[in-house]
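Okay, got some structures for you below.
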Structure I
Amino acid sequence: MDRWPHIFKDFKAQGYVTLFSEDCPVYGAFNYRLHGFKETPTDHFSRYFWEAAKITSAHCVHSKPQHQIHFDYVTSFLEAYPQQPKFGLFFMTEFSHNNLNSVYRVADDFVSLLKDLHEGTALNDTLLIVMSDHGARVGEARETFQGKIEERLPLMALTFPRWFSQQNQDLIQNIKENSNLLTSPFDLYATFQHLLSYPHIPNNLTRGDSLFRKLHRSRDCQSAGIAEHYCPCVKWKEIDTRGDHVHRSAKAVVDHVNNLTASNPLGSSLCSRLQLHEVLSAYQKIASVKVAQYLGSADVHGRRPVFSRDSTTFDKCLYHVQLRTVPGKGLFEASVSFDGDKYQVIGEISRINLYGEQPRCILDKSPHLRKYCLCKDYEEHRRA
């Protein structure tokens, strides 16, 4: 990870004091499926503290709530460098990762933190961003269509100093208009780069666009760099789960999961082969003729669309299926394309219920298989 370009390096190169803190090392953003850093990536890096902390079942370190330690860290970081520019990323995971309903336990303290920051001087020269990387991925709420949408459309709120908003009304207006369009973390990264190069516009971006600029109103998932499986902008029609195409799509998902574990030396010997138990829901993508025929815009503002006059045929179907497998009762969700010849899984497969100890046999050496693997000795281990 050390040799990769990342935003911490860019801010540090321009004199910023940097901080990265996440309270759950097990699900670390740079360690969950990656190998982390050899050298600390920021001036303040809390991973070692959280690895050593003895967190109780009530999410406390000794007598102090875990989240309050993080909130205090935010305040102390802002107060420690009153004259220096600062860039900090505080990532809270532990309290809500496995149970969305646990959010209420920290809500009052979070409101108090925001009030204290607002009433003090810390936000006079600070852009405060409150966001999530995704919505709830597991649990009963996630099994609903609303939960599916919320997973793909997490919160992102930006708060600017009052003087900045008054002096840069054009930029703030762009931010407001863009809030009604499709955006992603790629755009947030581009916005950070814009801040560092302002008033110049960064020209070395491969994905994303600064939120300070007007985004194109016809923007879609493809142009925004969002994978189709995670695209929230598609029109879906619910279809009968008993249909042949649905069954074949679901079977393709299970086969894909089994191929992932079977192609891994550890997984092939330790993970059970899964079978399709039932299809819980199925949707088919509704193709828009206008979208398919859209060629571009006749003006720079995107207000005059140009369409092809050719008749358009659709030779592909896209299905979105939610299914349960046995053994283990795993709940999976995936997008599957059918081109008239074969069914193929598109993008990632989501595991939408908790897998708990099911993949314990491969966690250390093949953690990327954890949401797919049911250890052959799981039932024996559970009874022990």
Structure II
Amino acid sequence: MPTPIYLDYAATTPVDARVIERMVAHMSVDGDFGNPASRSHAFGWQAEEAVEAARVQIAEAINADPREIVWTSGATESDNLALKGAAFEASRRHLITSSIEHKAVLDCCGFLQQQGFEVTYLTPDAWGRTSAEQVREALREDTLMVSIMHVNNELGTANDLRSIGEVCRSNGVLFHTDAAQGFGKLPLDVEAMHIDLLSLSAHKIYGPKGIGALYVRRSQGLQLAPQMHGGGHEMGMRSGTLPAQQIVGLGAAAQLMVEHMDSEHAQLSALRQRFLSHVRQIPDTVVHTHPEQHVPGIVNVGFAGVDGEALLLALPGLAVSSGSACTSASVEPSFVLRGLGIADDLAHSSLRFSFGRFTDAAEIDSAAQQLATTVGRLRGS
């Protein structure tokens, strides 16, 4: 059986060969394999130097101070550290988020509610955007934090972080964003956007799985209760031996994303337009992603009258998704699409297509042809 065409880059990306090359240099006996916390010999010093160089690369990508970057195992852990860490150090007991955030944020909020915190869940507009005005209207005197994602992982729709950040900063409220799907793909500036906490992950940007980071603003005097104990690493916020090779991989991947952001944005935008020009020729299709405010590599499309799971099974030549990779085992319609007010039958007929660095025009054309043929067959037309 031929290898399927991979159109699930929003779930994960292959590691770029240039990133692997950097990582390998920190894994073998001939490389800098030491423990970054070993301060008594050169192996540890060299590993620490590599870790700190990667910290600079992440900081430069978001206009932060390297001392504000905390290593984690990925964006899920970063979200947990940001929300629970801030909540358990604060006297305020109210948080604001949207109803279509990633499960890492929503489940944290649910946990905090069990601990006595109150959470307001904002309903996004029909495209999945949460506005600054919605945030402003939901603020209370005891609001601690607002957590709104940069780019929705199922839709690809992007929020206006700057306007939301301005509302939060002017009201003395912390602003957290899960930027896993936007980091490296759209410009991020934590100063201009007034962001206090930002989560990111390597495997969404052609880096290794199992490594991510949390940006923690220093000037706010922000204190986070650690969620892991055992050594006081990462300024006491995240204990555990630092995986130098993975951190180096994240730094290298981030640097490549920033250096090639404009060219890759243009490349993916062209592929997106090519894909949509084909898909719109299929009758009764609905594009759920905002036409302008989006990352170019994600598009969510509904095929009315076709069951999404049946469509996936009938497309063995395509690697696509019916929603978030974190909820792909569920047979329920996407809670994100439901959250937009989309009827269950259309939500159930929707698929997420996501393109990336290694997608080419021939794959787009082939995927669109397979889609048109299969949708027509399932509809009996």
Comparison of I, II by distance in nm of label points 7 Å out along Cα→Cβ at positions 98 and 194 - largest value held by: I
Comparison of I, II by distance in nm of label points 7 Å out along Cα→Cβ at positions 202 and 338 - largest value held by: I
Source structure (of I, II) for FRET efficiency 1/(1 + (r/R0)^6) of positions 34 and 130 (r between Cβ atoms, R0 = 30 Å, to 0.05), computed value 0.10: II
If relative contact order in percent (Cα under 8 Å, 6 or more apart) is computed and equals 23, the structure in I, II: II
Origin of the value 23.1, where mean projected area of the Cα convex hull in nm² was derived from one of I, II: I
Read-out distance in nm of label points 7 Å out along Cα→Cβ at positions 18 and 258, computed value 4.6, structure in I, II: I
Source structure (of I, II) for helix-only ellipticity at 222 nm (-39500 (n - 2.57) for each DSSP H run of 4 or more, over all residues; to 500), computed value -9000: I
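Rule-based calculations on the coordinates, nothing more; no lab input. Since the structure is predicted, the reported quantities are computational estimates derived from the model, not experimental observations. Cβ atoms are built from the backbone, for glycine too; each structure is taken alone.
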